[in-house]
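Multiple structures are listed underneath, in C-alpha cells.
Read the figures in this text as sums done on the coordinates, not as results from a lab. Bear in mind the structure is a predicted one, so any value in this text is a computation, not a measurement. Cβ atoms are built from the backbone, for glycine too; each structure is taken alone.
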Structure P
Amino acid sequence: MLSSPTRPKLGLERMRALLGRLGDPQRGLRVVHVAGTKGKGSTAAIVESVARAHGLSTGLTTSPHLSCARERIMLDGAIIGERSFVALEDDVHTAATLLEDAPSFFEQLIAMALLAFARRRVDLAVLEVGLGGRLDATNVVVPASTGVTRLGLDHTEHLGTTLEQIAAEKAGIFKPGVPAVSVPQEPAAAAVLIDVARTVGAPLSFVAPDHGLVVGLAGRHQQENATLALALLERAGVALRGASTRRGLADVRWPARYERVRRRPPVILDGAHNETAARALVEVALADATLVGRPRFLVIGMTGGHDPAVFAAALAPLMPRRVTAVACRSPRTYPAEAVARALARTFGVCDTAPLDAALARAMAAARAQRGAVLVTGSLYLAGEVRQRLVGGPVDPELPLF
C-alpha cells in the first residue's frame, strides 16, 4: 500500500465498505472531528494534548505526514510502532482486496487509524479532515463534537472557487444533534455554516479567541486554535480542569509549524501553503524578537492546488533578502521554475536550485550576514528539510494525498 500511493478519491461508499469488512471499528469511539482551511492540524494536536493531560488515553490521526506514514497514527502522544503499523496495514490491505472499487491510500490510512484506536480502546479519538469534509474519508464517524477552523480558498479544484462553496464542504461534517463549534469567520462563510447547521440540526456556536491562553505553539493564531480545541473538548463531555488544561496547552508540539530546527543560523520550518496560512506566518515572524534586524532568506516549494503568486503576495511584508524556489519531494510538486516566475511578481528576483544546494546556500548566507532561513510553501518541503536537519525515519515514496 505505501509503496504505491494513489490519488485522492472523494466519496464515502468505499470507506463505509472497507470499514464494514473490518467490523466497523469507528463505532463506539468518542470522536472529535476537525475541519478547516488553516489550523485544523494544530487544533487537533491541541485537543489531543489537553485530553492526554487530563488522563485520557488518546488517538490522533492527521495528514499529510512529513516523512513517515506512521506519523499519521498517534497513540497517547507517540507515533505508532512499526510492527503495529505493519499489522494494521496487512489487515486493511486484506479487506481492501475484497472490494471492487479499490480504496485510496488516504482511505486505507484512515481505516488503519480507526482500527488502531478501537483496538487500543482509546478514551478519545481526534480526527483531522483530509480534504474538505463532506466527502472526506474521515466523515464516516458519528462524533461527539465537530469543529471548523479558519476558512479560506484552498484546493479549489476539489472544493469550489468561492468561500461559500468551501464553507459548505467543511460544514459537511456537521451531524444531527452533535455540537459544532467554529472560530470567527468571514460573514459569507459564517452564513453558510449557520445555514448548514440549521438544516442538519447541529447546535452551532462561534468562539472568540482567548488571547490569555499560553500555548506551546508560536503565534497569536494558535490562541484561536486553542480556544476552539477547549470548546470541542467541553462539548465532547471532557470536564476541563485548570492545571491540566494549562499543562496540555503548554506541552503541545506540532512539527513544521513555525518550528526552529537550527539556531546558528536560525532555520525555521513552516508548512504554510495557502494565503491564510502565509498571513499567519508573516504575523508570527514579524513578532519574533529573535529575528529583529536579521535579513531573511526564503526557500519556497509548492504543490498543486495552491497559487504561488497569491502565496508570495501574502509573504511580501517579510521583505526577504533572497528567495529561492525549489521542487518538493511530491508527485504533485510545481516545477521550481514555475514557482520562481510566480514569486518574482512579488519579490522581483527569485532564483532556483536543487533543495540541498538551496538550503546550503541560504544557511551560508544567513551565517555570514547574521540572518535567518525560513523554509515554507508546503508541508512536504518542510518534511524534507526537517528530515535532513533533524533526522528520523523516512518512507521511500510520498503519497499524492
Structure Q
Amino acid sequence: MLKIDHNRHSGLVMLILVLSAMVGPLSIDLFTPSLPAITEAFGSSAAVTQWTVSIFMIGFSVSMLICGPLSDRFGRRKTLLVGYLVYLIATGVILWTSSIEVFIAARFLQAVAGCFGTALSRAIARDLYKDKNDVKILGMISATLCIAPMVAPIIGGVLQELFGWHSNFVAMIVFGAFVAGAVSLLPESNTPDTETSLAGMLAGYRDLFSDRRFMTLTLTAALAFSGAFVFVASAPFVLIGHFELAPKTYGMLFAIIMGAYIGSSLLAGRITDWLGKAKSQRLAWCILITGTLVAVVSALITDGQSIIGYVAGVAIYEAGLGLFMPACQANALSHLKKHVGTASGLIFFLEMLVASLVSTLAGKIDHSSTLPLAMLTATTLGVAIILTIAFKLFATPHQPTVQA
C-alpha cells in the first residue's frame, strides 16, 4: 500500500497529524448548538442531555491514559486506525439510537477512541522528526487545539439551522473517515513491542513517574498552562459579572488573547530554528514572566480595577505560552527510548488535571478584582520556575538537564 515518505513530504505529514489531533476537540463542540434540539428530539431534560458533553470530557481523559500504552504495544498507526473505526461505529450508533442513555454511552466510546490522535500525533511527530521539525509540528498541534473549539460551534450552528442535529454527527463521520484514510498513508513510526504484556504496558507509567526529567518538564508545562486557564475559568465572572463588560466585548478580548497564543504557537518552529531550543525557551520564560508582571503590577496600582492592564498581561502571557509549550513537550519526550506513546498521553492528561485543579481554586477566589486572578497565575508560574531551578540544581551527572 502507498505510504508517504515523511522526509520528502514533511508538510503533508504535518497536515495529517494536525487533522488527527482535531478529531477529538471538534467532536466536543461541533454539536453543542444542537443540544436544545437533541433534548426535544429525545424527550429528555437539559440536565440529562448535558451529559453528552460531560461524558465526552471523561472519555477524553480516559483516552489519554490508554492510547499511549496501546500504541507502544501495537504501533501508532494501527492504534489510530482502530481508534477511528470505533469512533465511526460509535457515531453511527448515535445517529441510529432513539435512547438518550445509549446516546450518552456512545458519546463516551466516541471520546475514548476519537481522541487517540490528540496524544498520538505528538508521539508520531517525535518518532519521525526528533530534534528536527518536532517543535514546529507540536506548535501547530497546540494552535489547532485552540482553533478547533472556536470554529466548531460556528460550523455546528450553521449545520443545525440548515439540516438539523443529525447533520453534525454526519459531519463527524465524514471528517473521521477522511482523517482515517489520511492516517492510513502514514508510515508506522514505532516498531510494535509485541512481547510486552499488560503488566509491562502498565509498568511504563511507573518508569515515567520515576523519570525526573520527564516529570519536571511535564509538570512545568502543566503549571504554565494552568496559569493561562485561570483566565478561561474566572475572567468571565470578573469582567462580565463585576465590571459589567458586555459579553460581545468579552468575546472580542478573548479572541485577541487566544490569537496571541495561536500566533506564537504557529511561529514556535521558526523561532526555535532561528534561536535554538535553549534560547527560545529562555525567551518564552521572559515573555511569560513579563505578562505575569504586567497583570500583577497593573492590579496592584489600580486596586484590581484595570481591565486593560489585566487583559494585556494575559495576552503577553499567552504569547509566551504558545512558544513555551511545544518546546517543553518536545524536550520532555526527546530523551525517551521507550514508552513514548504512553508519555504523550500522560503529558496531556496531567495538563488537564492540573488545569482542572487550578480552575477549581480560581472559582473560589474573590471575583471583584483582577488581583486574585493575576496572583493565582503568578503562583502557578512561580511553582513552575521553582521546579525547573530545583531540577537543574539537583540533577545528577547522568541525568540530562532540563532545557526550560
Structure R
Amino acid sequence: MSLLLAGCVATPTPSHPTTTPAATAPATDTPPAVAPTPPGAAATLRVWLPPDFAPDDSTPGGPVLADQIAQFEAAHPGQVVEVRLKQASGEGGLLRSLETASNVAPAVLPDVIALQQDDLTSAARAGLVIPLDDLIAPEAIDDYYPFAQALSRADGKVAGLPFAADARVLVYNTQIYSTPPRVWADVITGTLVFPGGELSSLTLLNEYLSLGGTLTDASGKTALDPELLAEALTVFQTAQTVQVLPLSTFAFADPAATWQVFRERRAALAITSARWYLAERQRASSAAATLIPTTDGMPFVLADGWSWAAVNKAADHASALDLLRWLADPAQMSEWTLAAQVLPPRAKALAGWGDSPLTPFASDVLIHAQPQPSAEILARVGPPLRQALDDVLSGRATPFTAAIAAAQSVAGP
C-alpha cells in the first residue's frame, strides 16, 4: 500500500486517547472469496480518503486500516492499493476533486472513494459513482441499520456502503446525574450547553422533529409547523427559567466546543457528537453518554456518516468492488470502527464489539438513529431556527411569536 497526500488540508479531528480498546472476535460474515489476480497482471487500485481516516499512525484506526489493506493485497496478488488523502469538503475536497478529475483528468480517478451523505447523493446524481443494487448481496444491505440504509441511497438506488457513523448525543456528569436524563423534565440541575451558535440549529431541530415536526408541506415545499416549533422552543425556555441553560450556549459553534466545556467540568451536561465522546471519554472524569432528552422520553437521534463508493470509470469495476466489499465486510468494519472510535453502521459489525463497555451506548444510538436532513434543507431551516431560539432566550419574543416568524421566514414571500 502507498499513501499519498494530494493537496490535503487536514480537517479538525478529536484529540484521541492514547490507548485504543482491542476488538473482540466478531461474529460476522467472512470476506467474500474471490479469484486471485493472475501473476504478472499488476494493477493499482486508488482510494481517496479524508485525513480523519488516514491509514497511518496519525489516526486511531489508521494502523488497523493499513493492516486490512495489506491483507487485501496479500489475498489479491498483483493488486496494489494507493491511498490519497483529500479534504473532506470544499474546494480541493473529495467531491470537487472527483468532479474535476472526471472532466479533465479521468486517468487519475480513484477506484473507491469515501463520501459523506450529501456528497454521495451529488456524486450519484452526476453519474460519478456506480449503483450497487445488483452488485451487493441483499442480505448485506439488510444488515445495515435503517438510518444507514437511508444514507446509502440516492434517489432510491444504493450508491454506497456506509462504514462510519456519527450522531448528536448528550454527555453528562454521573456524579450529578446518577441515571441518564432521557426526558427534559429530568434536566433540573447543573449547567447544560449545546452548539447554539451553529447555523444548522441541530439541537432545536432534534427536539422539533422528535415532537413529530416535519420539514416539508403537502406540496413538498420546505416548511415548518409553527405549533410544534413553539412547543420545542418552550423546552429550552423552561431550561433557561430553571437556570440550567445559560445564554452563553450561543457562543459554542460546534460539538468540539461543547465537549471541551464538559471535559473541563464547566458544564454538567453537554450536547456533542458521539465521536467526541468515544474518542475522549477517558479524559473526562465521571462521564457517560446517552440520547438527547425529548419531551416525552421517546428516543430520537439525528445521525450522519461516511460511505464507500465505487467510482464510475471506463475500466472494469470488478477489482474496485472486491476492495469495497472487503472494507465493508462486518469483520473488518468491527475491528476498524472500535479502533477508530466511530459508530459502526452495520449490526454484525457492532456485534463484533462484544463486551466492550461502549456497546450498549452505541446500540442505543444506532437503533434509534434517523438520517440527518440534507445540507440543502439545513441551510434553509437552520438560520431561522437559530434566530427563533435566540429571540426566545434573549426575551425578545415568546415561543409562539418566534415560531411564527421562523415558519414565515422558511416559507418565503
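For distance in nm of label points 7 Å out along Cα→Cβ at positions 81 and 153, the highest value in the series P, Q, R is held by structure P. To which of P, Q, R does the computed value 1.0 (distance in nm of label points 7 Å out along Cα→Cβ at positions 73 and 89) belong? That value comes from structure P.
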